[in-house]
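Where a number appears in this text, it was derived from the coordinates with a stated rule and is not lab data. Computed from a predicted model, the values in this text were never measured in an experiment. Cβ atoms are built from the backbone, for glycine too; each structure is taken alone.
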Structure P
């Protein structure tokens, strides 16, 4: 299940990571924090390289499922496909036809290695996409090398802003409890606790998700237009409560939505870097929402489902 789905709440575990071919993704290196792009080039053979993320079209990718665990990765700006030439990663014209799949050099496996990171392996070479020499520099090219799990070989695959429709509303569903992000008592008051509760479709369970740039999002309630889940007291402390407050643009009211596979997301505070979770892993109605370091537990994983 991906953003935009309106079927079941929590996707059934399949052991396979799925990507929406109608969506676009940002691919970000764990070591450098920079996003893959092609330097705004339309040219055949342009290097696939990392740069600071600017949410530009050349840093956006379409991931097309070819079946049997293989994908092609297509640049949104150029329409060209991620390819390997020697051990260098470039973009080139898609070789797929109606009668045959693309060349193996244009096919990739994308495997979840845990904690929201993926390894991306070329189907022809059997080698991993990596940020060459672990550089932090803008424009540093990528290579295809033997995989050993270094940070320069691990990637976040993030669905990005234009997949959240500003006029639409979403429910945000906890994997462990199958309950949704809600406001205590449906309150209209500033400072009311954000909680989990069974889904009823009420306005206090419906949320707008809007990009505010730099890969960050604001989440605002339909019930209290302009009120946003916020870290109480702008705290960086483990266990700090999440409450609703009028949106002011503070980073304590902004969130990273990191795709972690199987239709699920880690939702983390921009100000603290800590993950939205249910206190003590509770599955009970009215369980309080707090922030804590991400540990990959099921109460820290969320589905984001379009409902209106």
Structure Q
């Protein structure tokens, strides 16, 4: 048995743990401190040192005759460092979804139906499970009731109208490496004024000094980016005061471009022009990253 209402996990403070002593009476708050401390530590690490992204799986497909969107099992991390695990194939009736959300969708008419763009988001959710007998209160003579004894972490999937938008972390480093910017012209111009002179210095350096100039530029951009990369809840902003994401942080799994729902001869089918999973952020294991970095260094050194 499970209670599908969303609950909050006791993982709020990574910097306070229980100081137990002999004969100490333990209450619910104490046990939550024991459980929540390592939980919060792990999420602090995940959020800042890995960031949100897909670890494995979460394939996306559309079954035309069945008019279903299908999401395969997968694992991801969100911007709050929480693991999003989907153990089984999940399906969504696209015709039913459109009937419920048609006013939110910017659709275009096509012969026999409509076409529109959308994207798929995975979002963390925790539910209560495994009910057991429990006292209603700590008072003497309190009646026994049923309470849930487990917290179950799960993942909910959302189909969101429109195309997704990618948030660029570490914009100076991205500019230094020649990668696309934030998409905000004002921010990208300011970043360019800081970083482009550094790129010019690297280019102008002698062969013997280019590696050192490149290292100095990387260190400077990384330092400035980490100064700006702050929790959203600081300075009265939205979100956590410890973590970079917000409470409803989700992970984009991919975009569905030219998603079509068509009815012909009383039969409704679905189709899609492009399933673009390149819009997601993906995590690559450190062993592979080491090999890629080594290969890149050899190519750069031989150029």
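So the values come out like this:
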{"quantity": "Structure from which 1.28 was derived, Cα Rg over 2.2 N^0.38 Å, options P, Q", "calculated": "Q"}
{"quantity": "Computed -10500 for helix-only ellipticity at 222 nm (-39500 (n - 2.57) for each DSSP H run of 4 or more, over all residues; to 500) - originating structure among P, Q", "calculated": "Q"}
{"quantity": "Distance in nm of label points 7 Å out along Cα→Cβ at positions 47 and 231 from the coordinates reads 3.6; which among P, Q", "calculated": "P"}
{"quantity": "Ranking P, Q by Cα Rg over 2.2 N^0.38 Å, for residues 79-150 alone, the structure that comes out highest", "calculated": "Q"}
{"quantity": "Of the structures P, Q, the one that 18.1 was derived from, the read-out being mean count of other Cβ atoms within 10 Å over residues 39-46", "calculated": "Q"}
{"quantity": "Source structure (of P, Q) for mean count of other Cβ atoms within 10 Å over residues 183-190, computed value 15.4", "calculated": "P"}
{"quantity": "Among P, Q, which structure scores highest (criterion: percent of Cα pairs over 13 Å apart, for residues 31-86 alone)", "calculated": "Q"}
{"quantity": "When volume of the Cα convex hull per residue in Å³, for residues 95-222 alone is computed for each of P, Q, the largest belongs to", "calculated": "Q"}
{"quantity": "Structure responsible for 2.9, with distance in nm of label points 7 Å out along Cα→Cβ at positions 63 and 167 calculated and labels P, Q on offer", "calculated": "P"}
